[in-house]
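Undergrad: Please go over the structures that come below.
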Structure I
Amino acid sequence: MDTIYALASARGKAGVAVLRLSGPRSHEAVQAFGVPLPPLRHAALRRLTWNGEVLDEALVLLFGAGASFTGETSAELHLHGSPAAVSSVLRVLSGLPGLRAAEAGEFTRRALENGRLDLAQVEGLADLIDAETEAQRRQAMRVFSGAIGERAEQWRADLIRAAALLEATIDFADEDVPVDVTPEVLTLIDGLLADLRREVDGSRIAERIRDGFEVAIVGAPNAGKSTLLNALARREAAITSEIAGTTRDVIEVRMDLDGLPVTFLDTAGLRETSDLVESLGIERAVARAQAADLRVFLLDDSGPLPGVAVQADDLVVQGKADLRPGQGLRLSGRTGEGVPELVAAIGERLRWRSAGAGSLTRERHRLAIERAIGAMESVRAELLNGQQHTELAADDLRRAIRSLDSLVGRVDVESLLGEIFASFCIGK
């Protein structure tokens, strides 16, 4: 296998730049700079030279096979973060035999191939790198730490136990087997079905934490929606004017709301109109508002809003509180009155939903579990039809096990790997 190398830290000037090497010649490559090798997993300051010229002073770390991120013999060079210093060392590495520059995600792919990570952990690492909020960090760290793999192993063990019981029945079909295994198998299946269904229910919230919640601001034209969006964003994200119908498209502002990723949507004002362009904007506004996780209805004196119904947990707010007296939750995007209370109410509702998040964070995870659920429901139905259907039930159990194996990457993942690793940076 080739020895690969790449800059693992961000490009540009920095205090420290980290070069990573992995493969059988990684220690030999470090030695090529004329430095004595330090003991494994002990950092040592070394002066890197090439053809008699000092390139940089670097902190050198070596890792043995089986004790590194990739599971291979590896090394790290912690250089001064000068683009010129980094380029000089990379230039030397590019000319050494058996070395080549790493491809995107290749270090992590080798960790997967060498059994250091399962596929779900790889996806958790990708999410951890992309995490923008505290909730995303915590969730990604839980997946990266192996939470999905641990659950999958527990589920798989129960399925294998059930399969072993059924296979024993099949193997001794011509003999008088004194024990009916159907009750024990059904108990295992029922327990698993309940557990997996809870995971599927929690997966949708986990996906929202990963991708971000959407909160739509809905109201009539000139109700103050864009002014409110600007107040929430603390910048001029949307154009505001006294002319009704200024907003024709959906304007999005992504924010960190008490650790949760939230995208606020400023939508076109809802009203009956003969203007073709405005009507298209209203149609888009209605579609996005209906699909949002939460809606903030900004009321004025124009009456009911067409197209969008108030749902549970939605917030109904009296807008332009600086101009109109009233009761209940009121706000003014212009003066800021009521905006902190609105943010607190939105955060409370989203945190309550987030409390139900499961371990599954991606659609792929959810679909794998749903396939396993479908297979186990078939097992249950076949067993209830009598012992003559035991072979069919055993086949469905194998299908359920295969679905769980795909969750952590044991089977059926080759088509996914290119897409997953393409999202990684070169040095990861």
Structure II
Amino acid sequence: MRTYHTPLDLVRERSPERPVALVRPDVLAVAARWFQANFKGDIFYAVKANPSGWAIRTLSEQGVRSFDVASVPEIELVSEYAPGSRMAFMHPVKSRQAITAAYFDHGVRTFSLDTHEELAKIIDATGGAKDLNLIVRLAAPAQSGAVYALGGKFGIEPHEAPALLLAARRATQDLMGVSFHVGSQCMRPTAYQGAMAQASRALVRAGVFADVIDVGGGFPSVYPGMVPPALGDYMDSIHRGFSEMMVHETTELWCEPGRALVAESSSILVKVELKKGDALYLNDGSYGTLFDATHSKWPFPVKLVRDGDASQELKPFRFYGPTCDSIDHMPGPYWLPADVDEGDYIEIGMLGAYGVAMNTRFNGFGDTDAAILDDAPMASMYGLAPKTIPSPKAEDEEARKVVRFSRPRGKAGQRKRRR
């Protein structure tokens, strides 16, 4: 990949016809170092957030040598870009063939489960192995403050957990642990502490000690309208929760960050193919890197990338992707200069997590190039940029409030006295 200082440098040199993932390995390195310095345990990168080879390699070079994988292709990816790393197969439902390949072909020993049936499957597919690390996934409390709730599909309910915990304890001579997931983009640090207290009660009822407490992912990043608490608050909540659990001195603490590690490290450069009123038709969309912009209606931050002057007036726009499906629509609003037009380029920021990872080839679109950038992200939880992304709409509303409350009253600018 070529390296550029700014997106405009890339546009001047290449005038790209396809979307370009603008990757920032140095930004990812900062996030990796922060987690290693502030989390008192083992960090397993959730590969699903961004399975790009450059991201896995960068994390490995920075000392993150453990990976949360959910499939054999993800296992093979880690083996290629971070050989020798430790992997945990944390998908609670796996095929027998996937378990066998992970165990015998790739040396994976850690497996997640949330049912007795999955436990039996893991034991059978590994030939009755006793060197397994079995992690029981628990359902997290419903009210976690997460933007994406993830409790509906996986996780055994607390009242059913003790029997499964006891069975997992008896099935292995190595590590047995518990995990949970408070939900993606969790906005409340205390959610982790609450989930850990619930896990502790389940362990006490089962009468077993856990060798591993895995607090999962859910660590947030910055988006317009979403300014999370400081990441240090999440670490404090987790460490307090861990200190209050009924665990022994050798119990390990794990986490599985995805979004918080990689969100700032990439953006997407797209081209405007047509302007139709307040609608901009782009060469990327919901079947490409903008899945969350469509289905969750997140208004990601945007910048016009143009070699020339632009209007100072900002207007709200909506986006359409390149496919023929009408669902390929990103409502925004996306605030851009009023004179944005066909042929212009737009940088869409904070797409390092679940951007390229969600790409498809529907309608023949989806090919994305990549280039390295050495500039700062649009926002940062790590001090690399402001922690807030200003919204022109919010600023306009605040200005109207000032005008409304400072407007003179009466002919002389004073309130008339009642008689």
Structure III
Amino acid sequence: MRIILSNIGTMGDINPLIAIALELKRRGHQPVMAVPPVYGPRIVPLGLEFHPVRPDIDPGNTALAAMIYDVRKGTERGLREFLFPALRQTYDDLLAAATLPQRADLLLLGELNYAGPVVAEVTGIPWASYVLAPLSFFSAYDPPVLPMYPRLSRADKTVPGMGHAIRRLVKLMSRKWPQPVYDLRQALGLPRGANPLFDAKHSPDLVLALFSRVLGREQPDWPEHVAITGFCFYDADAGNAKLPLHLEEFLAAGQAPLVFTLGSAAVMAAGHFYEYGARAAERLGQRAVLLIGPDARNRPKHPLPPSICVAEYAPYSALFSRASVIIHQGGVGTTAQCLRAGKPMLIMPYSHDQPDNARRMRRLKVARVIQKQHFTPIRVARKLRILLDEPIYAHRAQHIAERLHSEDGVAHACNALEGLVLAKKDEARS
């Protein structure tokens, strides 16, 4: 099979695709990674075919990160000012990947590639979609935390019909956002179609929920043909699977440290996260690792003691298992790595799915949550002390880690994709 795997987003959006692509290649298929050009240098050395899809992402664009992670307008501005202005380019690039030099057998599309379902409709190529977190389904029976209205989530268990009201509210607020998608469809001679933000992004044949049932379970109003696969882990790029030497030496020299990280995108809008995190660790007398990313401005301004180690990057799969508590932004990829490592978390969510993921972790009793405006050294130290001293968090985290180690999200996802192609071929023969 020649399978096009495509999405537009952060490394958290792309890593699961890489994991699936590598397994598909191992099985003898031809996976093609159709993602923004910035990811080419990470994908090509893996021996995967790469096809660039616009818009590109500037990893050093702190203004873009700040815009996208604005709690009030981040989602809207990310769509209307970044993704949708390049929608026709995305369509052209993906159409080329799907048809040249040969026609693909299947498309696997992430929800941020709004041109993807249009390409599938125009070409007639079968397609599957994938989501990474339960929020993407906007279920009325398991209503998500809305970043701009977090208090509504407190009423979903006490006010009858609140989940349906939340869903209607979001649809009303966003009703004008996808107009560029409707315009593209009209230009291509297609009918208006279903709402791209809620319905059209899901394949009618197969929707891969690339998360564990620990995070979310099937709901009555989910799309048809959803397969919960389990998490699809990948963070070991070619030549980049080991810890930096100075970090390895630091870990070997003492007790398990606190680890502070903001993933691959929120790290570009870190604010005082690392400065205040370091001060909280010092107040507690705890060793700490700060993964500050490529922006040197994230390095704390005050002199750091030997008990705090700073690194730009480290693969989570090699680091988290050696931590005591992990402090992060609540992205689903980071959250999944914490769960697999069996470590308690302190989550400071920004926007998008992060507040909802944070609430789910709190309900599992593996995490505490602190809002961004409350992230001060004293408050962080207070919450970390609870996570360090109360054994329930470590015990629950270890229990869930054992459960995750019995799951194989990549294998289940690839089995489902192979099954879909076979079913479509049988359907065509009959």
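Coordinate-derived values only; no laboratory data. Predicted, not measured: the structure shown is a model, and the values here were computed from it. Cβ atoms are built from the backbone, for glycine too; each structure is taken alone.
Undergrad: Can you spot which of I, II, III the value 29.0, 87 was calculated from, given it is Rg and Dmax of the Cα atoms in Å?
TA: I
Undergrad: Turning to a different aspect of this structure: State the single structure among I, II, III that was used to calculate helix-only ellipticity at 222 nm (-39500 (n - 2.57) for each DSSP H run of 4 or more, over all residues; to 500), giving -15000.
TA: Clearly, the read-out refers to I.
Undergrad: Check the numbers for FRET efficiency 1/(1 + (r/R0)^6) of positions 113 and 185 (r between Cβ atoms, R0 = 25 Å, to 0.05) across I, II, III and tell me which is largest.
TA: Going through I, II, III one by one, FRET efficiency 1/(1 + (r/R0)^6) of positions 113 and 185 (r between Cβ atoms, R0 = 25 Å, to 0.05) is largest in III.
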